[in-house]
Structure P
Amino acid sequence: MQKPILVVTSHFIKPVEARIESEYEVRRKTDGTLFTRNELLAAAEGADAILITPFDRLDVEFFSRVSPSVKVISTNSVGFDHIDMHAAAERNIAIGYTPAEVTDATADIVMLLLLGASRRAFEAQELVRNGEWTIPSAQALLGWQVTGKNLGILGMGRIGQAVAERARGFGMKIHYSNPQQLPADRAGDAVFHADPLELVKVSQFLSLNAPETPTTHHFLNARTIALLPEHAIIVNTARGGLVKDDDLIDALKSGWVAAAGLDVYEGEPKLNPGYVELKNTFLLPHIGTATIESRTNMGMVALDNIDAVLNGTAAPSLAKA
């Protein structure tokens, strides 16, 4: 029996790679670079499916030109804002994603960023690694405790709820804003703010966990930053586009925002160099899902989505426009 043809735009963890090589006729680049638009379209000619990552942006033009043989595209991510869903629907191409497999790993990274930013972990590491550690220099690194502080969560989906659960263990008070208020059994003691600007006003710590949409694009800007309590701390593990970089950098320089912990950036893997120049930024290279468990589960579900569509059965998770 002939194997389905799968275009793969990246490399995955070993168990996922083994399944790809076993179950599909694979088309991929071997030089370690990303597909260009034309290269991906050429590779998709006659293919049955495409497995992508958030670094592959599929817009209206892509879907207007992609081979009619392609029945499903599965993205190895919880978000699908890099895909024009309406254009995909018009071509009757199913879009799979991995919404549940990233929750715990990403929530863990939120806490790492929150603690790293608040306790000035970057500066502390520099002292040790650069051989500059003295008793006075270490004693001068006064940070901010999280216990008893308000944590505002913008976007109380799976990840936001997992962040709230972890933050409660640190004695934080949870506030959140979401398109819909959660039922009491899921919200617990978290305080709901229908207006996200009201959330900002009480957030001594603010965690961005919302998808990037026209409504949330550059949500954190000079106007919203001015509403924060003085010396607030910002964490972003969602999408870089939620933040207007120059405005946050200005606030970090002035001290109005005490520190920021960031795992995502607009235009990544490039990022605004202003962040790198600051000491009060704790920066990670989009590793929110980078655990063996999470990446394995994500890859398997992404492939399950492809198999289901090609076999005409129910897929674990298909995205809707």
Structure Q
Amino acid sequence: MAPYPAYPVPADEDQRLRDLERYGILEEDGDEYFDSILDLTAAIFETPIVAISLVEADRQWFLARRGLEVRETPREMAFCAHAIVNDDVMVVPDARADERFRSNPLVFADPHIRFYAGAPLQTPEGHNLGTLCVIDREPRDLSPEQRKLLYSLAKIAMRELELRRLAHLCPITGLPTRHTFLNIGAREFVRSRRDHHPLSLLLFDVDNLRLINNRWGHAAGDQALTDVVQLARTFLQEQDLAARLGDDEFALLLVGTERDQAMALADGLRSAVAHLHGVHTHSDFHLHISGGLTVLSPSDRHFTDLIQRSDRALELAKGNGRNQIACLFHDL
């Protein structure tokens, strides 16, 4: 049992951790942009220690740091584990006088923290992934103006993280591509198996997309894809994931969704796509999708097992005439 009070857990902890994974930054080495943010922060606040900290389930990990030798600490020791619970800057003027931290090893041993201030790294959806923090070995405080400045610097750091995430998205649909989808899907697979939660996967093709490109041009085809993706998003929950796997192939990973719910969602999306308007509306062309659906099975060993089964179901749907959802379920 830790000799200091337990850290508080944010109300959005599950999705916060999921978002942290989906940014794809864990275990990355810092680079010149994060280093520049830290150099600027250290110069402004004149503290010997500055860091960009990411708070995982059981540890605090430093994406970039100045004045610290360690790359990570247990979460129960992390000041930042307390800072991410709120959306404002958290300031600890003197850790030895704070009951939350006075018995913390980071206070009475190296690096001998006395002063701490951390501003949350908040996603556009409002989840705090970690902090930009400044640390001193002497007690001190921040003025209201300094708190605002630290908060602004944290927004710059978060913007850099967001730009990196956006760089891995499809420029037309704004969705993750195959590589990112496989990485995230593998994590969700492990989480679902561990927690005994359902997981459903729908692969679908936008049928006859080439006809739109040939008849009305690629701009019209891109708009059709964008329209389908925007529509699909309305069927998803925050924890779900949509991805573009190929030119006309998409995936919807439905986290925590049971088989019957997934089947209803898939067919609801198919029906809604058939009513989408576009350049083709007043022609003899009809936009529709074909899909293959499966759910997590007790015998599945890897996320690719779901993909292969869903892909076989998709081929069945296309082979049976398209504009339909085929399902394949294994030993349920």
Structure R
Amino acid sequence: MGDNSIWYTRCPVPSPLGLAARFGWLDEAFSRYGIDVKSISDSRDPTVRESHFNHTLRWSFRQGGNIPAIRARSDGRDTRLIGLTWVDEYQAIIALPGSPLRSVNDLPGRRIGVPRRAGNIIDFHRATALKGIVSALSLIGKSISAVELVDVAIEESIITHKGDPGLFGLTRRHPYWQEIAALARGEVDAIFVKGAEGITISNLLAATIVVETGHHPDPKIRINNGTPRTLTVDASFIGERPDLATELVTQVNRASDWARQHPAETLRFVAQEVLTSEEAAASAYGADVHLKLDLALQPDQIAAIAHFKDFLLSFGFLDHDFDVTNWVDRRPLESLIKVAAE
């Protein structure tokens, strides 16, 4: 542990870790052990902030999009998956109003814009879009070769500090601005969007929704970077202090319980995290999002993660395969359940 501190990071998404951090429960809980909790995303050191994506910091934990967590494990980072929060969200391929694309059956032969960020640790935006396209085409028995993929080059680094003047005082850039520009210029026929930001863009453009896959009954269709969001810890943390890993899960579960009892406040929190309106958040994640911020490791969820890992491997986003079941460590959740039953 070194300096009696632990690092954490979270994505600006619906997550119980985000709630626990906002309420100060992580600081409160770990201070009882004489441990300071430091935010990776708040660091001004870019090498520290990179750990949000590559999980290099010892004594750290993370909840957010699962692609960086899967990639870190594939790259040999010694991490453990200790929980999943599955919040289904809007995922759609959209076109401009008046487009001849009206359904998924119209996609074959069309140009779909896909972001490409060169030089990033992992291009998770590209992987997310490709998975959305693959899932959509699978509904009509087609592979991705049925469409023309058009790269939309994005040079801006994803690791932009929130004090950057180019952000105009906001926390981050809107994720789809380059794809929208390509759509407006007529360079592509359709793009993939997701979440509350995707809902907002669809509304702003009065877009045609060609196909929506975020609420399909098959979890292997729905799974993507944001569904589910993984809670991972550095192996040294859980190995040296399993009691602290249980404390982490306890505080995250405390946030889940709070959310279930506070629907309006939870929706407001989610909207603030995603930097969008409560109306858009409810539309994207469901008005019952407060019931979905639990932490679990259900067999079907683990199977979906393994399926997604295989997708990432087949599309070249991972250099090495690994066994997802060996990545899972159930001890913290099991300890929590045992204590609750006593």
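No lab work stands behind these numbers, since they all come straight from the coordinates. Small disclaimer: the values here were computed from a predicted structure and weren't measured. Cβ atoms are built from the backbone, for glycine too; each structure is taken alone.
Could you figure out which one of P, Q, R the value 18 for relative contact order in percent (Cα under 8 Å, 6 or more apart) was computed from? Of the structures listed, the value fits P.
Supply the structure label, taken from P, Q, R, corresponding to distance in nm of label points 7 Å out along Cα→Cβ at positions 60 and 148 with the calculated value 2.7. Of the options listed, only Q reproduces it. A value of 28, 25, 17 was computed for Cα extents along the principal axes in Å, for residues 204-283 alone; which of P, Q, R is the source structure? Structure of origin is P.
Have a look at P, Q, R and say which one yields 29, 44, 24, 3 for P(r) over Cα pairs in 20 Å bins from 0, in percent, as calculated. The read-out was computed on structure Q.
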